[in-house]
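Read through the structures below before going on.
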Structure P
Amino acid sequence: MQKFDVAIVGGGPGGYVAAIRAAKQGLNVALVEGRDLGGTCLNRGCIPSKTLLKHAEVLDQIKNAQAFGITVNDVSYSIEAMVKRKNTVVNTLKNGIKGLLKQNKIKVFEGYGVVSENKTIIISLANENTTILAENIILATGSKPFVPPLPGLDEVSYHTSDTIFDIEEVPSKLVIVGGGVIGLEIGCIFNRLGTEVEVVEMAESIIPNEDEDATKFLTKQLKKSGISIHTGTKITGFKPNNGKTIVEMEKNSKKQMIETDNVLVAVGREPNVTGIEDLPIAFEGKFVDINQSMETSISGIYAIGDLVGGYQLAHAASEEGIRAVKHIVGQEVHGEAIIPRCVYSFPEIASVGLTETEAKKAGYQVKVKKVDLAANGKAITANENNGFMKIIADEKYGEILGVVMVGAHVTEMISAGTAFMHLEGTVEEIESMVFPHPTVSEALFETAAAWMGNGIHYN
């Protein structure tokens, strides 16, 4: 039986990052992956969606090139070529991970692992089973799309985020069940490809956990782009109808029906407990219960990523994997990390820390300042000046509690807000920093200056 210092079950952004970090700490590491290195994020989530979102963005820019004095005739696209490029991107990154694992001398087992309390893992390989033993185990099995038991759903064909990125034909109409991050990003892709998109969300707003100003702004922009949004609406059933699907729904006791070519179910994700069904670890609801060091109720067995709930983001899983390894090697594990959140819609939303509502509920004396991007020079040159930046801070000391950004490419800028919060910075410190001009990011300085009462272009 092969023995390892650490065995990691799951090769997604939590698992493979933890494996590499452990190897760099001098540990003998095994990584068990039964499907695809890179996990959902690389193969069926973050990377496929961002690749197709870029295709949609380029197509939209070409269609609107006349605003820049450029005339383009006869614009067309091939969904087959787009999916092929997506697969090329995925395989490039997957090969990169394989190279990193090999470089760090990590033993990779390509098979599904079943974990026991005695820290053995039985791995189902292609032709045989093998058993390994590890001093420590990190569970990183991720999650899978949650498909609710809606009446009639099993009688119609539908997509989840696991299948939609390999679609062979662009539908003329798509109904998306769920107005969260996944549903909205996919909705933006197909909207730009010419599909009539309708989003049905049971909550009173789309992405209900985000800042209210951001969700209201995004709702307005999505409707302007032609996406229909039904909030506060419950799906009551599905019926097949001559090759199409009837979606039955109800709002304020009023029944409605939509006929569609395709349905996407995007109401969230549930933890993948494959291989740990018989492991006697404690759960909190449907998620594995862990402490601050990511350790489960069994000493030496850790759990990270979507398996433990929380933000269910790739970068959160990576941070949790590193946190678990730190504990294994005896390094200090600090308090909860500050995790930025990104929605890659058109326009994008990026945020970190508390929303305005959360900050007020937490008892802070909150002072908020929001600055529109409408007058931002760089944004105007790009014809992308729809959006805003917002700082949520404690009024007495100016401690930054949250930052919200809405607009084109703001997901590339939120790390500035995250850095200030990570370093326990204040609004005054943002205002005293020099930002380059012309940039969209200098709107963060403008927001801080306006918060301080020192605004140049904004009050």
Structure Q
Amino acid sequence: MYDYDVLFVGAGHASWHAALILLKAGKRVAFVEEGVVGGTCTNYGCNAKILLDTPFELIDGLERYRGLGVDDVPTVDWARLMAYKKQVISPLNQVMEGMFSKSGMEVLHGHGRLVDAHTVDVDGKRVTSDYLVLGTGERPMRQDIPGKELVHDSRDFLDVESFPRRIAFVGGGIISMEFASIAAKMGSQVKVIQRGDRVLRMYPERYVDRVVAKMEGEGVEFLFNQSVASVQRDGEAYLVNLADGDSFQTDYVLEATGRTPNVEGLGLEDVGVEFSARGIAVDDHMRTSVPNIYASGDCVCKRIPKLTPTATFESNYIATQILGLNPNPISYPAIPNLVFTLPRISQVGVTLAQAEAEPDEYRIEVVEYGKRLLFEAKNEADAEFSFVFDGDGYLVGAAFYGQDAGVWADLATMIINRRTTATELGSMIFTFPTESQGLLSLLIPLLPQK
């Protein structure tokens, strides 16, 4: 007799969604967590980021009306905003753990290490379970350079008390670009150091170039084809030394050059669970090389985007596997993704780059939403939609540029996954005038009627 039916190593989104389903089905479930319940997204990532970002999104929107009845745009008191963030975000893990405990799901605090296929050692205490689910997530990568101990990561930034007057971002991915957008609005001197010749390479170049140009207009300096050789103290500031010999002074250095899965120290090699530096290997049913051990979320070696929604999707799927409710391999629907720059960029399904490379298979339609419907586009004249259609005329991909890009991507995701026709959308009534209705009104004429 095992102590539990299902034991989760990690208590983030990759785990607790499945746990709730299994608990409702009568299973005995528990978590092993060496940090805090909820994982990175809840405590040190998405939730804190969107709370801190929202005032800057509102300011960015007001700036579009400057001279049109709005003359004074407010500024952000970072210290007060940070205090509010801590007030809202800090209790979340305790609230979640209390809910888990009340419902009968125990949280075993400590580092978990697999002893065998059914046993986990938690700081010296051994617990057993019929099934194990690994949801250990990822952590920020760090370049091995002199002065690396002086460099901060995203978790540090989301907790910084006093906003830096000068800040350097190492890397040109999502985290750097989102935080640099905030820093520009704060009036800081901002530099983005990117090893290649582009930032946000996973997003459409036409929209990334617009964001870069806007940020440059706000004073952000992009150092392309550059890398950091070392960081050193320079009085009360820091000196960033570049590989080409140049250097500059700054007050804060944030590295966001990628994330690496948490696979070390788990005893995977002792139990026979296959893994690599890219993550834990799973089959098309999310099983590891040990059949009763599953893995979910960012710790998994996979090609699809490592996002909170995909971790949740996998978690829910694993629950159906353990309960024997779904014999089918996992099948991912179209996955939307969004970068919270100012303005936002989102995409879903077939990318513009793929569609452009295969003109015989796909058709791209660009719709200038801001210019055509400025009255409901919140004066965002350059807001734009790019739709990708297959040979039968169905929507199979989309990319969006504008403040409401997240809303648009979610609507497009439903239309893509359902292969919705113009007739089906035309049979429904939507609110007016809204950003969602604006998208639908411009998309419906482009969809097949059948």
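When Rg/Rh (Cα atoms, Kirkwood Rh), for residues 283-362 alone is calculated for each of structures P, Q, structure Q comes out greatest. Taking Cα Rg over 2.2 N^0.38 Å, for residues 195-370 alone as the criterion, the largest value within structures P, Q is that of Q. 0.95 is what came out when FRET efficiency 1/(1 + (r/R0)^6) of positions 163 and 403 (r between Cβ atoms, R0 = 41 Å, to 0.05) was calculated for one structure; which of P, Q is it? Label of the source structure: Q.
Rule-based calculations on the coordinates, nothing more; no lab input. Quick caveat: nothing in here was measured; it's all calculated off a predicted structure. Cβ atoms are built from the backbone, for glycine too; each structure is taken alone.
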